[in-house]
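FYI, it's all coordinate maths here, none of it is from the lab. Values in this document were obtained by computation on a predicted structure and should not be read as measured data. Cβ atoms are built from the backbone, for glycine too; each structure is taken alone.
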Structure I
Amino acid sequence: MISILRNPTYAKLLAAQVVALVGTGLLTVALGLLAFDLAGANAGIVLGIAYTLKMVTYVGLSPLIQALVVRLPRKGVLMSADLVRAGVALCLPFVTEVWQIYVLIFTLQTASAVFTPTYQALLPDVLPAESEYTRALALSRAAYDIENVTSPVIAGLLLSVTGYSVLFLGTVIGFAASAALVWIAALPPQARGASEQPFLHRASRGVRLYLATPRLRGLLALSFIVAAVSGFVIVNTVVLVRDLYSGSETDLAWAVGAYGAGSLTAALTVPMWLDRIDDRSLLMPLGVILAVLMLGVATFVAFGAWPQWAVFLLIWAVFGALYSALQTPSGRLIRRSALPQDRPALFTAQFALSHACWLVTYPLAGWAGVMLGQAGALALLGGLSLVAAGLAAFLWPRAQTGEVAHEHPELPDDHPHLKGTGHIHAHPPRQDGLHRDWPRP
């Protein structure tokens, strides 16, 4: 796992991701305190609108933004996005009106909608070997989980000696450091081709390719399961701990930590599983298991009560592990489904469509928790997840795994795509300029 850090470019990019994540974590804490200062008891409404703006930006604008920046050098795009985010964080301590928060958060999330898919599409070029790329995905997922633990701790230590405005300064430092690390990294050359298409074609190409690819349609259904469990945990854990278990803030931290620990453990072990079995054979059973577990817990609660505290923590750890195991391999499927020049569009499509799932499950988890009770909310999301698991299996049939032998009679013998293997050759199915229809045996 750690051996891939010997790649100096990847090591710098991972470090850039980590410091940017820490900056984002500090910003989350500081933004909540700023909202309370400006809106008092209505701070929850302010934050709710701010995070809805985040999701709407990710879903609606990211394909358009990607189509605009695909012509630009990736290093410049990544650095510019980081510097914009640093500039927004620098402005936040001087905010005096709630509307200013919305404008700045919209700007920051627009920059994030540029940075994240561009970064994700860059990694397969930095680590072309699938085994190394799989381990990079695991480390990336682990970085998110570690940040969820470390950022609140760092924020708490800083708040014990100073005001929350200093947290914004920490965010500025994080994004600036990320930009500096990207600047000194030697990025591989950028593939050409998609950038030559008209703007509207570029803006819609990622979603069109994504929805035309069976394994990615299956991935989207699995992404809904990921959003369902994480939406329930993020929205309703505080209610379960503080209300049903009469727990303290420390107990809430334990519950969040259990979920994160499960996620981190799974992220670090997924590469070993994928060395032994293919992606579909791993993901399909895990999707069903997670949906059934959600329904099982809801049924147990409906006919009894919430389990003992230790069992509750164990369940949350298992939820976190299954969530991470389902989410971590997604980059492998996208990498396998696109030529290098199409990867930015496909990663952007995954970014937008997966956040569309969260845009549904976040409010659904909150509404169902109030209207149906916590067990009812878990049952509803579990039932929808079970439907999504069945849909994933239908949309991504087993016959579409592995390589498919097919023929290219229209290509000359020396065409680079044939790689000297002849007109009949095999590779994982994908749709691109050479494969207008889905390749079949």
Structure II
Amino acid sequence: MTACTAVPGPAPPSQPEGWRDEVSLATRPDLDPGTEVVEVSLEAKVVGVEAQPGVTTELWTYEGSLPGPILRGKKGGRLLVHFTNHLPEPTTIHWHGLRVPAAMDGTEAVQTPIAPGESFDYDLPLLDAGTYWYHPHVRSSAQVGYGLYGMLIVDDDTEPMHLGDELPLVFSDLGLDERGVVRPGDENGWFGDYFGREGNLLLINGRVRPKVKARAGLPQRWRLVNAARSRYLKLVAPGVEVVQIGSDGGLIEVPRPLDAVVLAPGERMEVVATAPMAGVGRIPVRWEDTDRFHIGTPQAALPLFDLEVGPEEFVQVEPLPERLRDVPELDLNQAVPRTIELTEMVEEGVGVLGINGVAGSHAEPFHAHVGTTEVWTVENRTGYDHPFHLHGFFFQPLMADRRPWPNREWKDTLHIPAHSRLDFAVTYDDRPGMWMFHCHILDHADLGMMAMLMVERPHQ
């Protein structure tokens, strides 16, 4: 009898060799592999980083990298982070978007800041797949501006199909002086708080205009985080097919073609990007100004990174599924209304920002109950845009008739244009405690546009 030898089929098409080397991010090893708990150590420390070519800048970092390392786990598992602070001042970590217990949320309302030299263990259930990020919530604008931010990914083995070769992309900016020294976090005092500090150096994964290689027709799954303190991201990739597949809370219901990616500070998005045709060469993927102050003279566009399309033969792949996920419509029959106004006031001759006419430091907490569904109306009564972020809970954006957006999705950060209002529905699951909500232009939160929500069990 003659033995049969399996003949391997052709290798599947791949991105060009080293396609994401220039934008690769650091990772952390799992200290306890083989279990459902991903256990990592994470140290905040000041190190020299070459943020711009040939210039070393002392930055505040997680594990010495800019951005911090990607932290990763699986839906249904847990992430245990052994955090140590070696910064010159206290800090915490907020896990932006994760539905964690209130005690793990990393704000000063629920946690004493971690002093220099001290440690704290963050024990995080991973309830939802998606793209998230982590950053401090003590002097958050200053500390994020010094370099403290990183991406967190929760994978889901039940996703409908392969959605493209993954490319994590963290957008940020950095304020440096002419010597390459990071600018003070309180630079320009009240003016910096009011207008929101934007750095003069635009970064993608901590680099200035890096290169990403692509093969025509072969999709890349870009996981995008806007980690800037105040700067909106409008990302334009001329000639590239860009289709949104995910939002703050994981996959959206149906793929959505886009002309541009627009992300307010704190927002995330997942898109499938497909290069058009072989041999195009470099396509500058650029940042464009959204004119958040509505002054009518937006800044000039700037290159953010280059997509280099190689000469490899165009690849034809299966189209995206018509439906990515079911997002159930929340039942609003018993929903409780809540109105939130984003306001600006004058106190002792100085302009301050607030919620419902009260600056955050003076505000009494709002109250809600576990199991309750509420419809929030958030009205922006100022002349410029604000990203609104609710800690701890996903919400469902609504149209004017209180129906969900046609393409349903879960959000935790929502762009509220000037002189406009948006509604969303939220159900409080069984995670009582004190939760913050605020403008995610972090300088605005520091200036008073923040408040607290106390979620209690009904018997309390």
Structure III
Amino acid sequence: MADNELYRLTAMQAVRRLRDKQLTPLDLVEAAAARIEAVDGNLNAMPTHCFERAREHAKSLMKASAESRPAGWLGGLPIAVKDLVDVAGVRTTYGSPIYANHVPQRSDLLVERLEANGAIVIGKSNTPEFGAGASTFNEVFGKTRNPWNGAKSVSGSSGGSAAALASGQVWLATGSDLGGSLRLPASFNAVLGLRPSPGCVARGPELLPFATLSVEGPMARSAEDLALMLDAMSGTHPLDPLAVAAPARSYLQQVGEMPPPRRIGFSADLGFGVLNPEVGNICERAAATLAGACNAELVGDAPDLDGAQDCFQTLRAAQYAANHREKLAEHRELLKPEVIWNIEKGLALTAAEIGAAEHRRARLVQATGEFFQRCDLLVCPVAIVPPFDVDVRYVEQVGKHRFDNYIDWMTVTYVISLLGCPALSAPGGFTTDGLPVGLQIVAPPRHEARAIAAAQILETATGIAQQLPIDPR
């Protein structure tokens, strides 16, 4: 393969060539830099580059390799890091004018772990302000466009990472997920994004170290690559009290050995009744394809999630108030309206309302546990609409249903965030206009490998991964 075609390799193929010394980390840094410069001008997925830092890191890994020191899971593979996550010495804005010129001195625990496992940070991927909202735009860098159709949104908040993957700018990327920020961009860009169980990936140091709604996770173009990155990300850390040890058997190994599911529950709307019909049909076909490939029974079943919407909105608002109330007091004029609304909603909550939401969450977790005694997996849509216009801030209406606020259209992902389950977006198909639609695959807590293995089965059956990466359209 010519040097200008290296971006077409899967992450696993690239890592194998690194380990066999058919490629060097510097080869891949130069390939990624060239691809970013060739295609990102209109997409705006990777607004911050750190090519020289990446070159120096590559050279240090090559020197270590010459001395027979291993380069971890990734062996010197360039990756993108979402601009919510600190990288030492690299501009990190969180998508906010407040931090437009911020350069952290220390990397996030996630970046430290990835670099220790052989990742090379090539740049920062675009995100909405503080990750708020499922369309990727901000006042620092502007909007990110969808490589499948430049007039469409990449969703958010890990939209830059998803677009960078789909267009071949990087082989792997980080994402984060509170209400769907990994899964929705994966759906809109025909890549994979995994929201792991809380504690699977160490993060921080955090203002709220015991919060479980927000997690960090991997994004990739194939299920095997997703498992590889999760292996490079996972593990305990003394600065994250929720982080658990990496599994004794790697996720890659587990996925390869995982028996297929025998009973899969499917719901088109998780009982909330709002869905674009074409999206529903695509996801139902994808669920049937997965079940057929597994020789599994597909049943119309899902946990009882009554009350989950109000529960999530309350707990999310409380978290926003805790994390951002000082910014509201000191920089209100620099915050976008949606962030102001969310902080103020949290500040207005009573202890009784937060307590009631926690009690409701406990009942939802119990109902989900009972569901997983009946079924191996839950599958449903990721997004209730296909990719929308890039200039739309958020979905306000589907059919005759109008949403009350900027995140209500994300219900089918954010209610899953309450449950502590790994949830994965896998490419499920395309609309008649050629826009990607993702299928959400949910497994019991701590069963990440089960979700990834199902995604791999679906991937083999559909062949969508073979279409990636694409040239922006």
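If Rg and Dmax of the Cα atoms in Å computes to 22.3, 72, which of I, II, III did it come from?
Numbers: I: 22.3, 72; II: 22.3, 97; III: 20.5, 65.
The read-out was computed on structure I.
Matching task: 18 is the computed value of relative contact order in percent (Cα under 8 Å, 6 or more apart). Pick the structure from I, II, III.
The structure behind it is III.
Quick one: helix-only ellipticity at 222 nm (-39500 (n - 2.57) for each DSSP H run of 4 or more, over all residues; to 500) came out at -25000 when computed from one of I, II, III, so which one is it?
I
For distance in nm of label points 7 Å out along Cα→Cβ at positions 233 and 305, which structure out of I, II, III has the highest calculated value? Working shown, then result.
Values: I: 2.6; II: 0.9; III: 2.0.
Structure I comes out on top.
With Kirkwood radius over Cα pairs in Å, for residues 273-368 alone as the yardstick, tell me which of I, II, III scores highest.
Comparing I, II, III by Kirkwood radius over Cα pairs in Å, for residues 273-368 alone, the maximum is at II.
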